[in-house]
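Next up: some structures, all given as structure tokens.
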Structure I
Amino acid sequence: MLKPFRAFRAERNKAHLVPSRSVELYSTEQLNDKLRNNPYSFLQVIRPETDTSLTNQERFQLIRSRLNQFIDNGIFKSDKVPCYFLYEQKSGDRIYSGIIGLLDVNEAQVHLHEKTIEVREKLFAEYLESTGFQAEPILVFGASDSKRTELMDKVKSTEPIFDFFTANEIGHKLWAISGELKNKLEEVFSQSNDFFLADGHHRFGSTRRVAQNLKNSEEAQMILTMFMDEKEIGIDSFERWVNLSNMEFSKDQLYDNFDVDEKAGSFDKVEGDLEMFFEGRWFILTSNQGINRDLPPEYLMNEILDPLLGIKDAKKDERISYVHQKNRDQSNEMLAKGLELGFRLPPVSIEILKKTALAGGSMPPKSTYIEPKLRSGMMLHVFK
């Protein structure tokens, strides 16, 4: 079950200054600007050094030391009593909300739909065990529950502990849930221990490794988690952009398996089975072979990328790039990178994601772009 906990978090007057995106999402210029101009940014903790000669362990120890400084300076303070948290994110016309707490990685039944890379999982486990904190919740979902929804609505009718917009025009609200509402939520969550993991497969795998190494620590068995109703999870696609250098490709190669029509409509949704950008125009591709349409990334690989372009490993082949698919034409950005071939895919349904997870299967790389994307440092689970 999802459990309440004592979080370390920034107080209201600094809450808008602390949380950050993942380090890799900032350009070098943006990162340096944040580090230079915002002493409260969580980047000061997770990116405190520029010395590339440091070993991993030295870097991890420095990160923990910086966290201790943030705690000593009162930037992060611990809650006095265990709480749940209700988090709401507004992105454009989309609003996402969920409950944040802790899951026991040994007891919870968590269904996965993605394979992890062992080297990456081990490295992050070393990071967690050395630093002793988790800063970004994994995202899980489950079936709708009217009681839970009713309790969340009651929480939203009260004043949040923070409410702000970040520079990318995304709104963030957070409520702490204690007292009677916390007890009622705890009762609701006690009736289910079955979850589907939407985002955070490597973090989940790494935390299980840490839990095995620190068996005597109850706190180390827990992972920071946000739970959402399956109806509220946002599932988008990734566009595939292909570098055609040293490759021959012609639209004529598609006619045996696809009906090809020039696209004239909007980009609100993908028309046909796929959409392709080539020779400066968008085309709608509709299979005439009766393909399985459950996993668009799979049939793109099987019908075009592998047989026509020789791309056999979508995870490792450097000729293919992945970009969050949006409801607009992104071909100018593609061309600016010197790429001339791109594909837009319909999103994978929540039903197929669940079906894959329950069968113990895994989806092709970059099958889903899950929203909301949660910020690091909004709250911490400190277990050492």
Structure II
Amino acid sequence: MEQILLYAHGGSKNHGCEAIAKTTALMLKPDLTLYSQSPDEDRAYGLNQWMTVTGCGGTVRRYSLRHIASKLCTPAAEACARYRYRDFLRDAKGICLSIGGDNYCYGYQWLMTVNRAAIAKGAKTVLWACSIEPESLKDPALVADLKSYDLITARESLTYEALLAAGIQANTCLFPDPAFTLQPKQSALPKGFQEGNTIGLNLSPLIMSCETQKGAAFQNFQTLIDHIIQTTDMQIALIPHVVWPTNDDRIPLRALYEQFADTGRVLLIDDAEASTLKGVIARCRFFIGARTHATIAAYSSCVPTLVVGYSIKAKGIAKDLFGTYDRYVLPVQTLERADELTDAFAWLTEQETAMRAHLTSMMPDYIAKAYGAADEVQKRYEA
């Protein structure tokens, strides 16, 4: 097989990005090179055990002149993208996997620029394990860009169906997110964690920024924690899954912890690499999370799970697992009352036995399907 380069990876302090990169490397197995925006970060979490890790190009600091200019006009944005990915584009050849998951949901001009430049160098580009908001596919420029990929693997059916409806068909396949295949690492549980009787909670600054009613997500988690303490004997583990300085789950989670620390029922889990965090999540009785890959860690461990979501990916993954996303995903944009998450948790407890049995029954086959993405790459690109 030709050389495989991975790009569009922000860094392993987002443990979802880490999980995708690691499991992709384990699936594809030949020598891979990861062109990262944060290579030191990736080495700190051990990604260099599985692939060569190097920087993707120049650094663009937030609010620098280059950064500001890139927000003001398309030529500056394209120049900024080429600068940020200059080392990757210098080396672009063979098979180039864009592994950022839902990068196309957060502004895609830079992705289009990098994809176009890599193709111009003769690379075969692959959009790997993606989610894309259907509304964005009304943009003809985006549709043309997506058609230019040699292969697209959508990780959930709502994105897959939207791509097909937009005419992006010849190069598009459906496979589960590779992070479903991540193996958990068993580590010592913190004092106070009761295996099998602890509920894991994850709250992120990202979903808080997507609220329609300011403060609704935090208030709902406050109300839920108080309810769990007052009405159950379960412990509560607050589990971060992204710890970037500008997007750090530990900030809202620590605020929640400080409110309830005196109860002795609430734990704040330390940051760790993705496999270790999955090992903690796997030993929870329930999981309620905002970060997609924290919920993937729970689903794939057959833990009854509720998602506080903000985008297509949460709905699509839940639909593929359960046949519907209704009740399995609580959109943060709809939160108004402070007790809506508590009501959803009541439903989750009612479904505990059935949901665990369903996940236990279907998860082995679902995980096996995730490996099909690597089989598709090998089938297409074997020398």
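Since every read-out is calculated from the coordinates, none of them should be taken as a lab result. Just so it is clear, the structure is predicted and the values come from calculations on it, not from any experiment. Cβ atoms are built from the backbone, for glycine too; each structure is taken alone.
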*Of the structures labelled I, II, which one yields 0.7 when distance in nm of label points 7 Å out along Cα→Cβ at positions 103 and 207 is computed from its coordinates?*
I
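Say we calculate mean count of other Cβ atoms within 10 Å over residues 23-30 for every structure; which of I, II gives the highest result?
Details: I: 10.2; II: 18.8.
For this comparison of mean count of other Cβ atoms within 10 Å over residues 23-30, the top structure is II.
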*Of the structures I, II, report the one carrying the highest value of distance in nm of label points 7 Å out along Cα→Cβ at positions 223 and 335.*
I
*Tell me which of I, II gives 29, 58, 13, 0 when you compute P(r) over Cα pairs in 20 Å bins from 0, in percent.*
II
*Work out the source of -8000 here, i.e. which of I, II gives that when helix-only ellipticity at 222 nm (-39500 (n - 2.57) for each DSSP H run of 4 or more, over all residues; to 500) is computed.*
I
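Can you rank I, II by relative contact order in percent (Cα under 8 Å, 6 or more apart) and just name the one with the largest value?
Working: I: 25; II: 17.
Going through I, II one by one, relative contact order in percent (Cα under 8 Å, 6 or more apart) is largest in I.
Here distance in nm of label points 7 Å out along Cα→Cβ at positions 79 and 183 was calculated and came to 1.7; which of the structures I, II was it taken from?
I
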